[in-house]
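Multiple structures follow.
What follows is calculated from the coordinates using simple rules that are stated; it is not laboratory data. Given the structure is predicted, the values throughout are model-derived calculations rather than measurements. Cβ atoms are built from the backbone, for glycine too; each structure is taken alone.
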Structure 1
Amino acid sequence: MKILLSNKFYYPRGGDCIYTLNLEELLKKHGHEVAVFAMQHPDTLASPYEKYFPSEVKFSPGLRIIEAFCRPFGTNEVKKKFNALLNDFQPDVVHLNNIHSQLSPVIAQIAHERKIKVVWTLHDYKLLCPRYDCRRNDKEICERCFTDKKHVLKNKCMKNSLLASIIAYKESKKWTRERLETYVNTFICPSRFLADKIVQGGFSQSKITVLCNFIDTDKTKRSHYDKENYYCYVGRLSQEKGVKTLLEAAAQLPYHLKIIGGGPLAAELRQSVTHENIEFSGYKNWDEIKLLVGNARFSVIPSEWYENNPLSVIEAQCLGTPVLGANIGGIPELIEEGKSGLLFESGNANDLKDKIKQMFTREFDYKTLAENAQIMYSAENYYQEIMKIYDL
């Protein structure tokens, strides 16, 4: 089978990018021909298809700002290069991922009009919420745009900018639910939570399939499952991730916490935290993460937004490390309380503090946890399911 994968970025930038790269490798391993369509970027990985990649656009002041503002609606460059790739590659399936803004759903329209099957894995809530994350003022959970996209204008949800919010609003009005349902054969939701929200937003249940993400489980296998006396957080240091709530709880406890990762709050958090049991480890590569998370008593996912299907939960469990997760979004679907971790009320520092205490006193079968997770989230299991979707 010939499959064309599309994601706005083609390098390991975030969960959507890592998923796309892993899926490309998995499909090639099984003998399929795979092409890629992405945006040019200084960090873009080498690809035999990079000549088809449209130029990079940035939504910041500069000579190409007009091009950036037009890109969400489908520019001539994107149409021309995507059509050229379709002509040359002749795919059986076009599998979309995170394509809004820098590429746009115009590529779904083009593929559909050429009678090519279109599959779209959703990594966020962009089809329902113009700013993608169902948050208002960077704090409050918000679903107002599920029924009326004008709220993105009223609240200037996009970077607190009226201009950016106008573009996001117009983008949502161009790529309506009705149009997208016409162009796409199947929407893949990695969590039941996301699928339910998509249906709540008016999309047809018949168009939606729930399929949990996968990882390369071979990279998580360890020779032992011994634990050291600390717990950890791995992820972006940003408001929606709930790191401030975690630090508030951690500062009241005697246990050692390792914070792994960087982000916009990194400098502020480092300066504000003086507790000797809280350590900022900074950005780490996979081999370092494998060691740090693998040796931790447990990992904490304190998110305060509708997480979809966080790879950090899956990776931790495959390393034999239980997860203390916020009871929000798709996180609860990944945690079997008492066996693979515990849940706490998102944003509640007191509940989080109590559950951290419980995690240090509970007994977990780390080896069995790892073995079960490695089967559940294996690439081979995912391959069998994705091929059923491609063949529909």
Structure 2
Amino acid sequence: MKGVNAGKLRIICQNMIDYIIKKYGIKNEDPNDLSVRKRLGMLSGLVGIFGNFILAVGKFFAGALTSSIAIIADAFNNLSDSVSSLVTLICFKASSNPADKDHPFGYGRVEYVSGLIVSIAIIFMGIEFTKSSIEKIFNPEPVSIRLIPTLILVFSLFIKILLGIFNTKIGKIINSTALKAATFDSLGDAAVTVTILLGMAVTYFTGISVDAYSGILVSLFIILTGIGLIKETLSPLIGQSPDPKFVKEITDLVLSSPNIIGIHELTVHNYGPGKSMISLHAEMPAEKNLIELHEEIDLMEKKLKEKFGCSAIIHMDPIVTDDVNVQLIRDKLSNLVKMIHENAKVYDLRIVPGDSVNLIFHISVPYDIQKTDEEIKSAVSLGIKTLDENYESTIEVDRIYFDAQTKDESNDQEDE
């Protein structure tokens, strides 16, 4: 029965949220539409400002009536949430500003900054109330359990759950780090309120005051939430690997082009949600018409922009495909580098004949490989000498965060 009621409550909440979104004038929920992203982000900020401010006022009143440090701490936490929502609103507005001469890639990363500001504010608030709660252990004050403060806390619990569902829905639509942080914060606040209510119940039925200890639990929870959110918001600011699913979608689309044999050095530069840049090297048959290949590259760049909303730069690498001797050497090198790592690959191979044959190529290896670049070069160079004493080598090592595919490998995976 409880499960049914909880399900009905969630449906009611979802319907309320859908109504608010539509009432705000947002009919199109396309996450790639930056104007929609801006409006949904600002709507979340407005709801957060209003909702958290009302909760803060109510909890200050409840805390004053009961003399509870835990409730007052929670009130300050809600007030900080209201300020954080204001920061989120401002940052969503700022992040949608167009690029200019000082910021040629736009202001999209401002959204990550807002998430970081929220996280730091949460930690400082938690530290302050940890101090206050510890002081109250040594200087206890009687806590009065009353009906009105209890009802205020129960009401705030419902509102916080509603805010959590609201931020979850919008955060999923626009894939926002800042709103994911707000979601965790709302659900964390709900858990904090439950802790306070349990502490009040213990005091009411046993006469033992656990308010100061509840305050410590609340404060520590706030601090841990802030630390977790800092980790999440710092990662895109520092620079992180792209989503593997996104990398695969890019790879599959590029390899669908008729004359692109393989790709490497794929990089996704993230300048904020919906503002990324893709760069990669595409291997193409050297014997084909250069102008036609160039047109094919231009067309693929347009396709990437249309599908992912990202700027794309593709560098063409000519590959000799009609020379049996070159293919034989490439196969031997490909097998040779497997001794370094099973996913190591050879690309950009050039063969320069002379008194000795110079093999010039790149090796791609995963980031987590333990060997240094020099150790890899030395091992491969020695292996090349075992193939033919006349071979010399010029090797560059590239560490990659994903395994680039050739067209043959991509087809093999689909067959599996």
Structure 3
Amino acid sequence: MKKLSLPQLFILNAYWVGLSFMWNALHPIILPAVLLNYVPDEKKNTSLGLLTFAGLLIAMIVQPLSGALSDGWKSRFGRRRPLIALGTLFDFLFLSILAWAGGLTWLFIGYIGLQLSSNIAHGPLQGLLPDRVPKVQLGVASSFKTFMDMLALMAASLLAGRLLDSVSRDPISVMLVVIGLLAISAAITILGVREEPALTHERTNWKTLFGQFHIDFKQNTSYWWLIAERALFLLGIYGVQAFAQYYLQDVIRVPDPPKQTGDLLAVLTGALVVLVLIGGWLSDQYGARRILTIATYVSATGILLMLLATDMRGLLMFGAVLGAGIGLFLTSNWALANSLAPETEAGKYLGLTNLATAGSGALARLEGPALDWLNSLSPGAWIGYKGLFIFGALCMIASLFLLKKIEAHTPRL
């Protein structure tokens, strides 16, 4: 397999821009703001937590199933792109519901439906990288993929809070931008990537296709430790991300929480992008496990420093430290996942990483009721938010013990 050029890497990863922009605009900025139109202030953390918990449970299940399905799919368009296109078409439907259909019920339907459709596309999309990239280029390709993710995160952070009116909280303008960017990025990848078509006599074997869902938990045990390590680290991150807007509103008391949340995420992402650009190269040169260890210590330091901030300036400065650590983690962790995933089942195995990504995101949302309860015990002390940052740092440090379980040189099966 030949090394890919920079334009080829861009086409392969273009869809991640739209996908990342969508979820990073929706989760930390749009949903928390719009939800305040329908729920009482004292229940906002609980309502946001339970809504996103339900959606992320769906993501955790659908993504690996869709990835496994694409491993055995046969068509003249390849095995990944048909499901990517199908999921994307339904994305537009549910994004439209979120934009134009008011009320808590429609908000629930749009969000849950979007989790279902987006993850139908997301699972096969992850399989494209190991399908098309040679092993010696996995670190660089993973770095490029994460860079595209983070570029979109920064754009979402800066634009979403400004397009969303902090008074009316009308999401139509920002959702139109989300739909447009998703359409463009999806078209680039779906039309630009050339998969091997099935031969004339080959057809999808539905009897054996469902065998793709079988998982042997005794096989490739390092991969399961990788999933556990990723889940624990991200659990610490997602709790802070999920409730950041309400933290800025209650504790830092900023005048425009959606905008300031976007600015905070943009600073985190700026530092993250810098480390992402070199993280893949560092992983290839010094080993992903070593870079993961450094990333974890940097991230834990950053999140504890953020706890000490008393204004936006301090929060932004310490947030940059956290962003740098996350950047190193995401690139080195994804490079390690690609190296451990069996080549013939890459879609399924990389989809299984969503047990960590969406699973930890779902668990983090259950911190919402605990936040509201702890904050109510001592009004004005905000002990719930303080516990959120401390718990995040502890999760990151604990993930290092799971990292030691991953074998240093596990061959791809």
Can you spot which of 1, 2, 3 the value -11000 was calculated from, given it is helix-only ellipticity at 222 nm (-39500 (n - 2.57) for each DSSP H run of 4 or more, over all residues; to 500)? 1
Supply the structure label, taken from 1, 2, 3, corresponding to P(r) over Cα pairs in 20 Å bins from 0, in percent with the calculated value 22, 38, 26, 13, 1. 2
Any idea which of 1, 2, 3 comes out highest on distance in nm of label points 7 Å out along Cα→Cβ at positions 116 and 228? 1
